[in-house]
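Laboratory data are not the source of any read-out in this text; all were calculated from the coordinates shown. None of the values given here were measured: they were computed from a predicted structure.
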Structure P
Amino acid sequence: MKKKELKNLAKKLAQCEYTIQTTNDNNEKEKARDEIMKISSGIHSFEDLDLLDEMVQDLLSKMS
């Protein structure tokens, strides 16, 4: 995947994870989990997955 595509996916994943961590609404949590699964299912390279994880962790640390 291209770096720009990974950045966009990382932003979406970080927002979903942040929602899961901060909301008390179970429907919102379920939507966020579903979105994470949908995005994750499109990643086929372990290298991309590893890089994406680093990017998401970095974004989450900035959100807190």
Structure Q
Amino acid sequence: MTDEQIDIMVKMHRYLIQNEINHTFQRFYALNHNKDYSAANRLEAFNDTEWEKFAKWFKVIRDE
């Protein structure tokens, strides 16, 4: 992997981890305040698609 590819990978991974932490806080907040999970569920679905994009990108880089 080139330095540029590593930088991209680190930025993408950091973004994904931040979203996972936000999702956890939203779910925790909803549980403790008797709120619905819709915002947390939307973020979880978004995270799933973003992790899939990251995996596809990583496979392309690996195959180069």
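With Rg/Rh (Cα atoms, Kirkwood Rh) derived from the coordinates and found to be 0.98, which of P, Q does the value describe?
The correct label is P.
Supply the structure label, taken from P, Q, corresponding to helix-only ellipticity at 222 nm (-39500 (n - 2.57) for each DSSP H run of 4 or more, over all residues; to 500) with the calculated value -31500.
Q
Could you figure out which one of P, Q the value 43 for relative contact order in percent (Cα under 8 Å, 6 or more apart) was computed from?
Of the structures listed, the value fits Q.
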